[in-house]
Structure P
Amino acid sequence: MIGILLIGALASGIFFHDIIFTCVLALSAFVLLLNTTKPHRPSTIGIHATGISIDDNHHRFADMRSFWIHYYPPHLKELTVEFKKGLTHRLHIPLENQNPLEIRQVMVSYVPEKEHEPSLLDHLVRIIGI
């Protein structure tokens with residue numbers, strides 16, 4: 001992916017003479033390179049009676065509009081939460097070794113279950129792998 005961005009930057013610089021687009025593609029490649037070399041630390045995630053905790057951040061059930069569990073083994077098993085605030089992005093929590101039925105049973109008691117269609121950004125993030 002980094003190579004494609006760098007080739008795209010070089011091609012746009014040569015063929016289109018567009019320095020701004022060339023810089024954007026080169027910076028995107030640099031950010032991806034930094035992201036892939038940075039070690040990722042695991043997060044501590046918990047579902048409690050008041051909400052969902054991710055490390056030191058707590059998301060209250062009262063602030064959540066809906067949830068959905070995407071379950072397509074073996075590649076995708078995650079909980080997505082949509083918030084009531086319009087500018088807040090969806091929260092994607094990988095379920096890894098957890099039983100999705102148990103998580104659904106807890107979540108449905110507090111938050112309505114509604115299917116969330118993956119956005120274009122969700123698809124791009126999965127393709128890139130960040």
Structure Q
Amino acid sequence: MKKKYLIVIADYYKDISRGLLGSAKKLFPKSASIKIVYVPGVFEIPVTISKNIKKYDAFLALGCVIKGETPHFDFISQATTDAIMNLSIDNKKPIGNGIITCLNMRQAIVRKKKGREAAQAVLSVLAQK
């Protein structure tokens with residue numbers, strides 16, 4: 001049976017997001033049904049997945065958070081990670097967390113291929129019997 005995937009991508013940092021998406025999409029089977037939804041920031045990713053949880057077999061969360069001068073980075077990163085994990089466990093569906101957290105743009109540029117690792121994790125969990 002053809003699997004359905006939803007990729008939710010925060011495009012606040014468009015260049016980084018494109019890199020994450022490009023590295024992730026290469027791993028999905030050609031026969032896969034993939035829908036991509038763009039949201040403004042990573043905080044909107046969990047609610048978007050939640051609204052679509054029954055429609056797809058697996059999910060991929062992609063985005064980037066770069067630390068600024070306030071604690072906002074810590075709150076957003078932790079809240080988003082916790083929400084994604086809870087959604088995955090509560091619904092027994094894999095959600096790959098490809099949201100990179102970086103201290104600066106230089107780190108983000110180097111890590112923009114990390115979408116591939118999140119996609120590998122989703123495919124691995126989905127393949128479990």
Structure R
Amino acid sequence: MSDFSRTYRVTRADLVRYAGASGDFNPIHYSARVAESMGLPGVIAHGMLTMALAAQAVGEWAGGPDRVVGLSVRFTSMVVVPDDDEGVEVLVAGEAGEPAEDGLIPVTVTATSDGEAVLGRATARVRDDSAR
């Protein structure tokens with residue numbers, strides 16, 4: 001398996017859909033007035049949405065979400081989503097290591113938005129079914 005990168009675009013409409021699916025209606029995810037009153041640079045994406053993009057990228061690369069055995073991240077920065085139709089890009093990349101004794105492949109994952117890391121210490125473990 002080789003390394004990978006995927007680019008995802010996140011818009012305010014995506015935040016609305018994610019809020020509905022997750023039940024997280026915190027106004028920092030849709031109201032610039034509230035977000036800025038809380039000291040934020042603007043409306044921010046849900047952290048778990050950012051993590052889900054990382055999981056999606058790993059799953060696509062691995063050949064399906066069922067091959068992702070684990071994913072661990074720390075949130076290091078925010079994905080600020082502008083109030084326009086373009087949104088913001090989140091770049092997710094991964095670097096595969098050598099399979100461990102348990103046959104799982106460790107993957108170091110990075111996620112950036114506007115050139116800044118938004119996930120830290122992000123790692124995944126992927127089942128390698130190619131040996132079967």
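Tell me which of P, Q, R gives 14.7, 43 when you compute Rg and Dmax of the Cα atoms in Å, for residues 29-76 alone.
Working: P: 15.4, 42; Q: 13.8, 44; R: 14.7, 43.
Source structure: R.
Which of the displayed structures (P, Q, R) returns the greatest value of relative contact order in percent (Cα under 8 Å, 6 or more apart) on calculation?
Q
If distance in nm of label points 7 Å out along Cα→Cβ at positions 13 and 61 comes out at 5.5 when worked out from the coordinates, which of P, Q, R was used? Write down the numbers at each step before the final one.
Values: P: 5.5; Q: 1.7; R: 2.9.
The value was obtained from structure P.
The value 4.0 for distance in nm of label points 7 Å out along Cα→Cβ at positions 37 and 117 was derived from one model only; which of P, Q, R is it? Each step should come with its number before you reach the end.
Numbers: P: 4.0; Q: 2.6; R: 3.4.
Considering all the candidates, the number was obtained from P.
So Cα extents along the principal axes in Å, computed for just one structure, reads 53, 27, 23; which one of P, Q, R is that?
Details: P: 58, 29, 29; Q: 48, 28, 23; R: 53, 27, 23.
It traces back to R.
helix-only ellipticity at 222 nm (-39500 (n - 2.57) for each DSSP H run of 4 or more, over all residues; to 500) was computed and gave -7500; which structure, P, Q, R, did it come from? Before the final figure, lay out each step's value.
Numbers: P: -11000; Q: -14000; R: -7500.
Computed on structure R.
Rule-based calculations on the coordinates, nothing more; no lab input. Since the model is a prediction, treat every value here as computed from it, not as a measurement. Cβ atoms are built from the backbone, for glycine too; each structure is taken alone.
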